[in-house]
Structure P
């Protein structure tokens, strides 16, 4: 079996330098790093991860809790985190909390029992006090959440500003009878998006009546359910702000079932800009959520604090409007 001593001899460096390369230390020149990696490849050297963990008191693993393991939103988030960690020779263990506080806590306990070095959390139900207590025991990094007192650990999106901009765009296109299909009321981002809708409508002097906001779920079925409720209310509307793109695609299905044309008869705007938004017919106008970039930034923050002792810096991300084909211009 090849040893670290043989690698150091072939590369012409010290064993300590080889160890730093294996641990992705930044205290190694690029040219030296390349020599060491070339020597490891030539000799077929495989680091002993268990021995590394014992020596460094680190598992070289980060845990991640998400609300769901499927759907068009979570895939890019998990991929972004994993790719960033893999680039620094660290590993990722993912668990799902299914959006329920007890299951999220169970997922966190499981990951903690695996001796992960930090936790990246895209949770929905555990409260601020729990997260603050958790952070006292293990470094945590929050995606799409903003918790007072944990500002340096928040990676959050301006959800209110995004839905405000989406509603403003509909208003600029001549729409005044606008309804909003919002997500679950226990979700921070869902509430912020509804607040953005209300703010834009109020500033424009447009009525937000009872029934013009329906809260369902951030899923395909949520769009269908919202449209059934809007039509049952008898409220006239020409446009719908959907809480996310999955709901918007559910609205597309409802429109197809009722022979309503988008955008000729009904305008729809979504939120997230998932891959499918560019392939439905007509292509969906939506707000882009830079989820992949947010995830990678969160992973870098974890790597920098846990393994390089740098203080974490929270960051706010801004969504941007992606104009496609699902909104009719009533000014024309």
Structure Q
């Protein structure tokens, strides 16, 4: 990122320097939430940063006076400098952030407690399969095959309240035990980093004897995915010009759902949740994400009703993003 053209006085605007980079924020968060001073290795681990990469940020924070080193040599440790005028405020900020996540997890556990069937395991994955979207949380669970559909529908129908309350998008991912094995059998260690919501830890459901088994290769649908993305880009472009089109899409989807099959109705209900809980800017980002959920929902894309037949044909024939944008913006 380029430095601002007009620098501001550090005495009057110290937060520009203190919170100036993501590394600074991560290090301050780890220190603010720790009851004791930390070694550089412990701090790097808690902040999920490389051991050597933290030193430039630590020097900058020390220069700003917000952290301090204690001890010497291999015993040297870092802590938040309590005497700094903003130390208490920073602690409160990061504690509020932590409370928000704790309250979100509590709300999800309450929702799971109301399920008609208890899953073998349920967990929240902050990384999730939708890593492209920073405001998406994956709610995963393992259940018997005959229970998956009912549990997924139950959760999808009741998550909107949680999403509104915490300004987050939750993706429900129901799995059978064999699907869990296929997805995580080779990398079970990633499941040790998730937040358990109910049942046993998901890693306990993996079968060690099958971890080296070859997983099936999925057939590629690159061309179909590319066409779906071009159509999604066209819709995102029109929504940017006229956010009121979202209300039109919701109305059309409601009418279509009355005549839809049960399978299509579930897909439309998920689209309704997307349209009703996301801001226009977030919706535009979601339409173009390479996350698993966005790719899957683009296959149905009921918002195609926002494109005229001529626009749709022009978009499908397009070869570049600029062609797509031109197809729906030309007068």
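Listing for the model above:
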{"item": "Which entry (P, Q) yields the derived value 15.4, 41 for Rg and Dmax of the Cα atoms in Å, for residues 182-229 alone", "result": "Q"}
{"item": "Which entry (P, Q) yields the derived value 22.0 for Kirkwood radius over Cα pairs in Å", "result": "P"}
{"item": "Given 59, 34, 28 for Cα extents along the principal axes in Å, for residues 158-317 alone, calculated: source structure among P, Q", "result": "P"}
{"item": "Top of P, Q by Kirkwood radius over Cα pairs in Å, for residues 62-173 alone, largest first", "result": "Q"}
{"item": "Structure (P, Q) behind the derived value -14000 of helix-only ellipticity at 222 nm (-39500 (n - 2.57) for each DSSP H run of 4 or more, over all residues; to 500)", "result": "P"}
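A short reminder: the numbers here are calculations on the coordinates, not readings from a lab. Only a predicted model underlies this, so the values are computations on that prediction, with no experimental measurement involved.
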